[in-house]
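Here, each number is a calculation from the coordinates, and none is a lab measurement. Bear in mind the structure is a predicted one, so any value in this text is a computation, not a measurement. Cβ atoms are built from the backbone, for glycine too; each structure is taken alone.
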Structure 1
Amino acid sequence: MKALVVGSGGREHTLVWSLLQSPKITEVVCVPGNGGTATLPHCRNLPLNVSDFEGIARFALVNNLELVVVGPEQPLAEGITDYLQGQGLKVFGPCQAGAQIEASKAWAKALMVEAGIPTAKAIAFDDEAAALAYLEQQGAPIVVKADGLAAGKGVTVAHTLDAATQAVAEIFSGKFGAAGSQVVIEEFMTGQEASVLAVTDGQTITPLIPAQDHKAIGEGDTGPNTGGMGAYAPTPVVTPALMERVQREVLEPAIATLRQRGIDYRGILYAGLMITPAGDPKVVEFNCRFGDPEAQVVLPLLETPLEEVMLACIEGRLDGLEIEWKPGAAACVVVAAEGYPDSYPKGMEIAGLDEVAETGALVFQAGTRLKGGSIVANGGRVLGVTGLGDTFEAAIANAYTGIDKIRFEGMYHRRDIGYRVQGIAAG
């Protein structure tokens, strides 16, 4: 069986790698891919834009690619699944109507209220003056979000009224383009965040192992939010008892309400959760695709072949599949370019990647490209280094041992990924 993966980040390198672990997958094509997918055995890159649905469909059909996996949210929101399914292709990823659950925070909030899913109180505004007046009334701390897709950078957790006011002004100034046509203002929640990625065929919804990520650029979770500086799984903050509540109070109501709206949602439903000090799960937001860097810790622990899980979702037979997991833990540390998440240089040659393999750590490339036989940096988050181990301590140590082999000018990473679980045994 041959597959095609759409996207170019660390998540997509991980998806390609995971698919190729299966003896049934003989080749994967990545559109457009990165330096990591370009050098992975049995994978090749296809230099098409992720929005070139016609070109992707034509290539997949001519080359008998039997499974298409969509990594990023943007093409899902643009309707890639609907288009490719219309051409007779099997696609893992929700339809355009379902992808609204990530593409519009206001739409997702309305769905949560309708479904009775626990979440922060929120109001959407399309008028700046009205939004600012509401802020004055509510005070800080408070959360300000651009309604649409902003690559993980459209959310401000404002601890002062000035910060909240500035965030609203930035969103309405056009900084996030069409994503900022509306602003969503939410009550501030406290607790620990966790990520529960679930797979669904539109009827059955099955959670994968829970993960936690570190969004802030600085150690101790300080500084501005990024797309994610590291992650680990399975996080002990989501106990089996809590996962049962997430299933009952979040995942099943979400799928049932989507179905009531006439939306046949198949693929990943990713619940970003806040676990309150009282131990209750509340939804921060929903995403319609694998998390990045959560995929880099969840997929390496998956025992069941990934394509079996995906095909069960596409073909409506997930209720008959038991997903199996490897024992132990995984931790991923993101290596970024100097200056990220603001402006950063590109083109630095990356050395030491071959040496990482000797440590047992896995390298999932993100912002990279292949240039004349060398891998060079080509983005803000450059690499994700994943360590595996019987315990979190062992997995985290393995990731950092791998990172110590890597060299490029200005490389930056946090040294405290997984500090909440250091010393806690996995399982």
Structure 2
Amino acid sequence: MDRRQFIKDLVALAALAPVTRIAAKAGADGDKSSDITEGLQVTRRPFRNTAQTVPLLGFGCMRLPTLDGGKIDIETVRKMVERAMKAGCNYFDTAYMYHGGESERCMGEVLKAYPRDSFYLTDKMPVWFAKEADDIERIFKEQLERCQTEYFDFYLVHSLNKSNWELAQKYKAYEFLSRMKKEGKIRRLGFSFHDTPEVLKTIIQSHEWDFCQIQLNYLDWELYRSREQYEVAAEAGVPLVIMEPLRGGVLASLSPDATEILKKAAPDASAASWAFRFVGSLPNVMCILSGMTRPEHLEDNIKTFSPLKPLTDDERKVLDEALLAYRKKLAVPCTACRYCMPCPFGVQIPRIFGIYNQYKASGNRWQFNSHYNSLPKSGRADSCVGCRRCVQHCPQKIQIPEMLAKIAEEVK
């Protein structure tokens, strides 16, 4: 991590002091601060140079709580959304394929209990689902119907990389979505991104974008070239929404030696809070998404963001030390996004990588054997046939078949 750049960002952050006021609700393009003043209220940031503010903590809907069998636990979601709204965390981010399409339906059902002008609803266009240009409109209409809404506050062209950007151009996705924006069905138009800073620069310069969503955390700051991506967006004046601030949850449960370093510095702070504060210390960050699977995740996040306190220089050194300890244990840079799924041969790719990473971090071989052997035989690493379909969809560019082969050999 570049320390000089980080300090420059902290200085710049003073010009973007967190907005913590509780404002009256305004029109669709205006401020949507919570009108409930009880308890903690999360830090808010202004959207560019407007009166509109956005909560720095966003509610990610990719990893919603589930019941046995994988069905979304909608009652728990209702309670978590109610708690989030009371804390001013009113930015909800879903997508067409999350939970097999059930995430959009769930959020549409839950959020209809609230006035439409009291929350932000964000969705995304998966261009790789389209076979022809007309599919872009079909998918968009389906999303509006699933979410039981007439418009999206924020909308993104989903998961752009070089190949998906070519598809977006082929099907004229930007042109259609711009038309939807003029019709009031989209209020802010952006894109989410998984590729190199060079590709990001090309996409940002191609059109007028209201915002951009990238993967950024203290592990990926250099590893995934997130620092360079951040700089590209900042220089273009495009505010950022951040995904994977916890790297798929791995930065919330570090290796024992890395955890001990953080606990020694701040005994009452969670590992997750360190990761969120790192990202929130960057001035061009508008919102940080967290996929909060359990109510306790939400409570810890509200505590961290009410208000969010930027890292001090001394805390930065502590985080550097913990990162160094953790990187020695990292095995597979998987974020459990599940874009590689379903595997046509039934291999449970994210589950295998999660079990393996936990083993490498903890050294607990018994736990690894127990979890690995609980997988069905068809879902284990040695069932991979090397078709490489998964590699095409992996945002982290993991050579999945080779890694599965390595794990299968180690299991032997």
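Quick notes on this structure:
- Looking at mean count of other Cβ atoms within 10 Å over residues 122-129 for structures 1, 2, the greatest value goes to 2.
- FRET efficiency 1/(1 + (r/R0)^6) of positions 306 and 394 (r between Cβ atoms, R0 = 30 Å, to 0.05) - structure with the largest value, from 1, 2: 1
- Computing FRET efficiency 1/(1 + (r/R0)^6) of positions 66 and 322 (r between Cβ atoms, R0 = 30 Å, to 0.05) across structures 1, 2 gives 0.80 for structure 1.
- Entry that produces 1.8 once distance in nm of label points 7 Å out along Cα→Cβ at positions 50 and 386 is calculated, selected from 1, 2: 1
- Identity of the structure behind -12500 (criterion: helix-only ellipticity at 222 nm (-39500 (n - 2.57) for each DSSP H run of 4 or more, over all residues; to 500), calculated), options 1, 2: 2
- Which entry (1, 2) yields the derived value 61, 53, 43 for Cα extents along the principal axes in Å: 2
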